[in-house]
Structure 1
Amino acid sequence: MKQAWSIRPYKEGDEEGIFELWKAVYPAMKYDQEKWMRWWQWMYKENPVGPGRIWMAEDDNKIVAHHPLVFIMLKVGNRIMKASYSIDRMTHPDYRHQGIASKVQRQVLDEAERQGVCISLGTPNEASHAVDMKTGYFDIARKQIVCKPLNWGNAIKLRSSNRLLSEFGAIGGSILDKIFCRRKRAPVIEGLTISRVQFFDERINEFCAKVSNQYEIMVVRNKEYLNWRYVAVPDVSYSIYIAEKGNQIYGYLVLRCMQQEHAKAGVIFDILAESQPISHCLISRAVEHCEREKADIVYGIMIADKILIKAFKNNGFISNRFLKDGWIEYYSSSPPVSKEFLKDPKNWFVQVGDSDQI
């Protein structure tokens, strides 16, 4: 049977067709087209690293598959290089199981390599993960969840629909807090203040450049990128906290409170600090913020070193091998470092804000 669809790159004006594909793939979502278009413009056109690259499959002028890359600057060892994130991959329900996803992905990765982008990251769902393994991606690790229930009954509903378990959690929450989620008082650091700000100023560049030396592989953070990611994003409001002493920044944290299916959650999208005590102070302030917002749970999702995980645990967050999120994976064509270096999860520092989640 002759293949009816063909693969081509994005061209101006495709947004309408892409929006229709989104509605077909996620029919339960009630998309506001104007709001979606603001988000799309921000994500794919306004990224300070450069506009995204999109390839798609088309059948009779109808977009039936979609595979974009958005670009990031990635610190790998002592190098800074342009890399990409694979996001928003989708195939129309009527065109699945025809090999479209893998063929479009191959086109995307080949073009990225021609442009000198040799590393691509992904946080796939189960279906995309299977395609990625065939295309040449490598798994790094499952992201670790750290969480602190503030309302145990509602928090348990996020992971279980068992009503009895939820009621038990609500009744025994104070006991569970003392056993599993005991908070240590934040350390007193002379001269350190933590304040909420509306945007990142020039001082963040020096801070991020210095602290990034603690990590082998991480998305490059600077004023331009952080303000695009957390301030310029349309229709979404993040809370930004800065830890400073004198006129110097020593750490920052970004979080957002949002209503999820069964509970209100505070999500820590990004935290970077010069030391574990400063991380402790920032996380403590985030918990206080979520308590004021009457959130049921606070959580972060990451691949991070033991120092940061300890700062979360000192604030009463739970972290164990059963609390795992989806994979973080990478594809590399001809990287300037070894694949063994890229595959080692101990080299990576990844958080929620490094993905496309808003």
Structure 2
Amino acid sequence: MKRRILVILEAGRAMPSGMTRGWIYREYFQNAGYKVRFVHRCSPTLCTLMGTPPAYLRLLMNAGLRWLLSRIQNLYCRVSERVLVRLAKRYDVVYMSKITSDVFVERLKKGTAARLVLDFGDAVWLRGKSAAFDKVLQCVDAVTTDNEITAEYVRRVKSSCAIIPDCPQVELFDQRRTKRDPDPATITLGWIGSPSTLHNLYLIWEPLEKLFARHDNLHLRLVGTGPDFSKFLPPFERVRFSCRSRYGQAEMIEEVLKMDVGLFPLQDVEASRTRGVLKATVYMSGGAAVVCSPIGQCVDLIQEGVNGFLAATPEEWVRKIERLVESTALRQTVARNGLEQVRREFTVEKSFDKLIAVLDPDRAASP
């Protein structure tokens, strides 16, 4: 009989984690003989509408529409939680990604005999939420996360914690990759993220100004800025830049494949240290040379000058980006090494094998 797995995502594919920690494995579950169903706790439509509202609704959002939609979302979640608890009774395993509601997880614990596995990332215990999150950890049978720093927090409460890296889906990059000759006329420095992470660009504001003053062939491409990026971006003076406010998976791949250097600046705070290395491996998958802050797991991923560079100070950001700008050979070598590493260590298949070992330990243990 097929093992039945219920995958509960916070908001389906409306959140990036819904894809990278859930939907990405859909075919792998099926090919491995599992009966799997994907569901969501919150309304994906409402999440998208509140996160990136269309232009014609922005004024209404500030006039009270956001509050109303938030109330509707809360009601939706309360109803869906009751439905999901009943649904979970028909499954052997319940895999929850980014679910942090202690009330909901406690209901699942009482309402089903299924094996409960929680997947999470980021420092969700900050801002006074540690007690509620610890309750969640105590209710589940096992935990997965994407980096050692978050795993250390989990192991205070729950010894069973497995690290499963996020997959940049290099396989999809390879499907769309074409031979690209270097273009010395324009070297694209790229950043990909979301409006909530734009503040990290302030870390490299001055280095970028100096680099653009020295080099006429640079362009900064910012992907995922949101429509109101002017409120959050540094007030660039010499930096020549363009923005893409929103992106899906196909648009992300398209954009990163055009980047020469991928930028991953991070503030040295706890929320940044738990971010994982997905952004860096996405750049690597696209064939861009990576420059990162030496924060969190980036220190373990990056081999200085081999598959990328680490920059801790403004002077280092200028010096290391400039080395890549001035040397096509170095840029190509670093990018090639990064791509080869991703193909070795960050494939969907490798991460799925680790996930199944947590979801179905009996199968993983059988010869």
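Worth pointing out:
- At a computed 4.4 (distance in nm of label points 7 Å out along Cα→Cβ at positions 49 and 153), which of 1, 2: 1
- Structure from which 14 was derived, relative contact order in percent (Cα under 8 Å, 6 or more apart), options 1, 2: 2
- Which of 1, 2 yields -12500 [helix-only ellipticity at 222 nm (-39500 (n - 2.57) for each DSSP H run of 4 or more, over all residues; to 500), calculated]: 2
Values in this text are rule-based calculations from the coordinates and carry no lab data. From a predicted model like this one, the values you see are computed outputs, not experimental measurements. Cβ atoms are built from the backbone, for glycine too; each structure is taken alone.
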